[in-house]
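Take a look at the structures below.
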Structure I
Amino acid sequence: MIANEKAKTSSDFEQVREDVIGILAGSDFLSADEVRILPPGLLDSLAKAKAFGLCGTKEHGGAELAISEANAVITAAATFDASVASAMVIHNFLSTPCLENAVDLIGKDEILRRTASGEALCAFALTEHGAGSAPRYISATAVKTETGYRINGTKIWIGLGAWAENVVCFAKVPDQGNRVSAFLVDTKSPGFSVQHEHKTMGLRGIVQNTLKFEDVEVPFDRCLSGHGNGYNVAKNSMNKGRLGVAAMSLGVALRATQVVSLYVSQRKIGTQFLVGNPFVQKQIGDMVQRIECMKKILRFAEAAPQDAPLAEYMATVAKVICSEWANEIANEALQLLGGRGYEEDVLVGRMYRDARIMKIFEGPTEVLLAHLDRIFSSKATSVSMEVAFGQIDAADLYAKTLVKVRGDHANGADREVYRGWAIALSFAIGVCRRDEAAKGTVDYLSRRLALILDKVEEQGRGGEHLPQLIEDFLASANGSIRKPNFDQTFMSVKGFV
């Protein structure tokens, strides 16, 4: 069993957190959002505060924080600006672990020193057209040569891409049966280029780039994953990244709830303050319940043994629930603010835009939920999930709640997302009920689970005509509102035909 202990904090953590908050509290992120770049000197100030060496060793100049402490700093950053928090997640949780775990990396100490100090930002280049962030489907290749590897391929939506000194690039190695390997690429290498900056809806303060690799030579010692072990390297980093996204989401939820709570306490409708309205009270109360649940799930996921299936499952559950609920909370807060919520200088509108990507980063919600369902449904892996439920003292939830959906696989493809939700919420209930003071949170989760179980039964009914329905819709829409003309990469609309 896993002990239900409160995480201990260090004096280093308190110092880093206060330094980061002090820097961000005095920064103009509204203007940064408008001009699509962080305030001048901000990254340097954050680097000095060890924001890019949160978990790095003190030997390399890092803060050497526990994962829970690092995430608390990221949550604090996200309450001010999600772009900054995103940069910290990419550098600290996605890229740096790949370097730390590399066995043959020559000059590793100096590379880690520059990385932890923020002198050399590091990007994580996995995503591609047609593959998304699924390592198995990438097309970039690394052909073995006498001195190393020659990399060719294109990566898209790479955060920090144009700012990075090094990029962790994933590519298939033909000599190893097209297994995926990870490589550390110096961005000054011949053949490496930044092709495009993606004009994203949110997170406007940092760059998202298309990166191109044309016959980029990488020496053997810059292979970070041994012989074709890149899938596990990516998986381990993405699990940490999912915790980081959950931490960012918590920051957004905290700030949005704070802003709207202050507003309804001051806003009068006639002679009554808005906070006195029963509907408003319930809505904000539900926000607080979700936040308490997000905190508990994230803390538990951080404490799970990293080499156990429970760690992967909880990272997935934390990412899904926190990102989804941050979006719900930002949306509801914006609605309660009325017209003011639509003004970006009130902050919630910008957070609403920023939070939207969190449901997509490090695996879209629907993909992760379907993955949980497949683990639960497969004879080969279902035992590991049953054991994981036992580790959180929730064997009864596995036996009673989840068995309700086990036999419901006749039309699995259109039900797996809802079954995944049932699994995720059951994990959340198991975690939250370990705290005797969290009865209200458990009741809230149980109500949401009941709604999801109803959805499981509804799915799969009457879907046999959907392909024709979609075809008919497109034929009608293309004729009435014109068909969009996409560019070759299917990324942007160039006009209408």
Structure II
Amino acid sequence: MKLNKEGYKNYKKYPERIIQFGEGNFLRAFVDWQVNEMNKKADFNGSVVVVQPLPNGLIDMLNAQDGLYTLYLQGVKDGNPIKVHEVMNSISRGINPYSNYEEYLKLAEQPEIRFVISNTTEAGIAFDENDKLENICPNSYPAKLAALLYRRFKAFNGAKDKGLVIIPCELIDRNGEKLEKIIFQYAELWNLGDEFVTWLKEANTFCCTLVDRIVPGYPRDTIDEVLKELGYEDNLVDVGEYFHLWVIEGPEWIGNELPFAKAGLNTKIVKDVTPYRTRKVRILNGAHTALVPVAYLYGLDTVGESVADEVIGKYLHEVVYEEIIPTLDLPKEELEYFAGAVLERFTNPFVKHYLMSIALNSMSKFETRDLPSLLEYKKRKGVLPKKLVFSLAALIKFYKGKRGNENIKLADNEDILELYSDLWSKCDGTDAGYKTLVTSVLGYEKNWKMDLNKVEGLTEAVTENLIKIEKEGIAEALKTVM
């Protein structure tokens, strides 16, 4: 039996209220799941029309299943493994604008449409001067949206109550502002007039966002077992972790129109998304980056193994609670709750997260994720954070490219790899040699955006840790900072 509305007895049709650019795993496991929850628990009474942002995609497959698909959520809740699944009934249909552009534009004429949500990858929010306002589908997502907004403006004669709330989910900072800026560029490029520009400004709301949920997606390795468990054919099975967080920067009334809170969802409407983005980058991403070189050199291979290890797990906990959280300005209870959720997520038995997959471009990651915590800790406390400094020393050791007799497959920009190859080949194993190496790494301003040797005591502390790691091994060296 195939999954479609004929075979699914609980199928329900809702008014189309959301246009969604993107039919991929993430949006279906994150946004469309939340719409499904709001329909069940908060009387949202709305569905999603999915627009395929690229010429090739899953729209035909989605329409063949009448927008239905099975979502598995799996992870850890209150310390216990949890795995649940449910058919999602929040997508009404899909449209491929490349094959039916007019059908796409007619969405603008539906009065119930109120929201636009997107995830077109980080490269999706970009201006393409070659896009035209013609009867053919533009290439870029912002141009498609600009054409849709102009059609809506004309269809409702510039009515202020027919503006849209636009909520991009692309993983770029200030995503809503960047998208809005590009829409105005198209208004100018296409000479759409002052009245349209005024309507854009006054009737539409562009929100900046932060999204957080790990979505492994279609379970290729276990799909036969999954379909046997389900008892029906589903070509769009999706898998996501149990945890979710959506932070939307915008006016409070959005929460009245999208009843996230009433549905019990971990979605916040806030005045400024910045502290939440900082929290995620510093705690979640920062914990990952601080962990990788230490845990990998210690002999571990996955995040789960690392958190479960008595020594490395304790090290990670102390990095987060003692050295990262004290540098952030949100309420301590909120930060500690988030940190607890992060560390719980790291124990997810259903996700095998390899340290080496996180290790890509570790130098730039340390600069954006951990260096701000290190510098802010020094500023606030007057001393260096021992464990973050140790992680930096371990990172330099990691870029030597060896774990015992095993070669480490380093993956970074060519200049970084050449820098380390040159420095380690010249290091003679003396204390002075190690200090020269550390001084050169910390002085590589192309990566750090500053000369870290100017941070009082940092060169000496990193050198001391590196020498201990080299001469005594990571396990013994780690004892000195625990």
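Throughout, read-outs are computed from the coordinates displayed, never taken from laboratory work. As the structure is a computational prediction, the values presented were derived from the model and not from experiment. Cβ atoms are built from the backbone, for glycine too; each structure is taken alone.
What the table shows:
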read-out: Of the structures I, II, the one that 1.5 was derived from, the read-out being distance in nm of label points 7 Å out along Cα→Cβ at positions 252 and 324; value: I
read-out: With P(r) over Cα pairs in 5 Å bins from 0, in percent, for residues 156-195 alone derived as 6, 20, 28, 22, 14, 9, 1, matching label from I, II; value: I
read-out: helix-only ellipticity at 222 nm (-39500 (n - 2.57) for each DSSP H run of 4 or more, over all residues; to 500) from the coordinates reads -12500; which among I, II; value: II
read-out: Given 1.00 for Cα Rg over 2.2 N^0.38 Å, calculated: source structure among I, II; value: I
